[in-house]
1. For the read-out helix-only ellipticity at 222 nm (-39500 (n - 2.57) for each DSSP H run of 4 or more, over all residues; to 500), a value of -7000 was computed from one structure; give its label from 1, 2.
2. Assign the value -0.22, -0.28, -0.35, calculated as log10 I(q)/I(0) by the Debye sum over Cα atoms at q = 0.08, 0.09, 0.10 Å⁻¹, to the correct structure from 1, 2.
3. Using distance in nm of label points 7 Å out along Cα→Cβ at positions 86 and 142 as the calculated read-out, with 3.6 as its value, let me know the right label among 1, 2.
Structure 1
Amino acid sequence: MRLSEVSRETFPQLYVVEGKSDVVKLSQSFTGPILTTNGSAVSKALIAQLVALEATYNIVLLLDPDGPGEKIRRLINDHLKYPIHIFVPKEHARSNNKKKIGIEHVSRETLEQHLLEPKTIHLDESISMSQLMKMGLAGIDGAFQRRAFVCDTFNLGLANAKTLRHKLQMFGVTQEQVQHALKDFHE
């Protein structure tokens, strides 16, 4: 563990969500500060505010498990030094009518479970694209299903091969851990 990580352990958490409905949902399980991005149009002012707040808070990204949510996550992640990520699987974030996806639709129990599983950046470069291909996670029939299984196993949110490689590296998941997890995959 890096010295910067050790000293940050005492920092309070500040959650970043997309909208007001997400704030209401998160407030049922968390009593600390929560900021919203107000949708996918993340302002430069919000980025500057988060960068400044990172000096005294651990910034936790709890964004919708959809394309716009992932776009927001990447944008904010690129500006912070120590972001913490929480991924909620898409199937847990569907509205009752199955037409919408968002944190506001996650059950309180599921949300509380995922709040206990934050992911921090490790910048591990151990998994290559060719290794993903050897494990059947890219470039073959059935790779999508295998990737979905790996993403679900490690709670990373759904990803294409390139994004999966990046997330595995970013969160320090090793090739051995992926291979071990794939033993439980049944086509």
Structure 2
Amino acid sequence: MNVGVLALQGDVPEHLKALAGVVRGGTVTAVRTPDDLARVDALFMPGGESTTIARLLQGSRLWDPLDARMRAGLPVLATCAGLILLARTLAPGGPGASPPTFGLVDVEVRRNGYGSQRESFEGPVRVEDLAGEAFPGVFIRAPRILDVGPGARPIAWHEGEVVGVRHGAIWALTFHPELSGDRRLHRLFLEGAANAP
């Protein structure tokens, strides 16, 4: 399995490091071009600055090929800014101009939904099908899921609030599993991706 990390901006080194310890018998690729994207079987979309990532996706000519691959069923795990870029709707109230979105995950999201950098926090997350203790969620200027439409299914909760959803082959999380030191979520996603039709 060739696993890609969208490597335009954000938590790219952290995802690459996390995946290096998880991917066995496959490769991990930093995805920067359409050719890179064409070679991956699953993709991680890291956190970062959503408007900057959107601009870089368009400038690198990755937007349209990525849209096509995701619509065709490419397994994707999107965190934080990745979730924002995939959301159906962005609620008003986030800082600055809202980025364009792919509209592929049936959720409404508010950027920086918990507040500014000072309101970043860590807390336990219950993840569907994840064995063992609660997952250590790292929430950094995290988006907030305000509404989950019928196309998406909640898969992760913090204090009863939905912090992760699944829409087809796409998993979208408000928190950063790559910063937790816990690789169970990466493994769970990749097991599902490897068994996808």
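1. Numbers: 1: -11500; 2: -7000.
Source structure for this number: 2.
2. Details: 1: -0.26, -0.34, -0.42; 2: -0.22, -0.28, -0.35.
This value belongs to structure 2.
3. Numbers: 1: 3.6; 2: 1.6.
The correct label is 1.
The numbers here are math on the coordinates, done by the rules we state, and not lab data. None of the values given here were measured: they were computed from a predicted structure. Cβ atoms are built from the backbone, for glycine too; each structure is taken alone.
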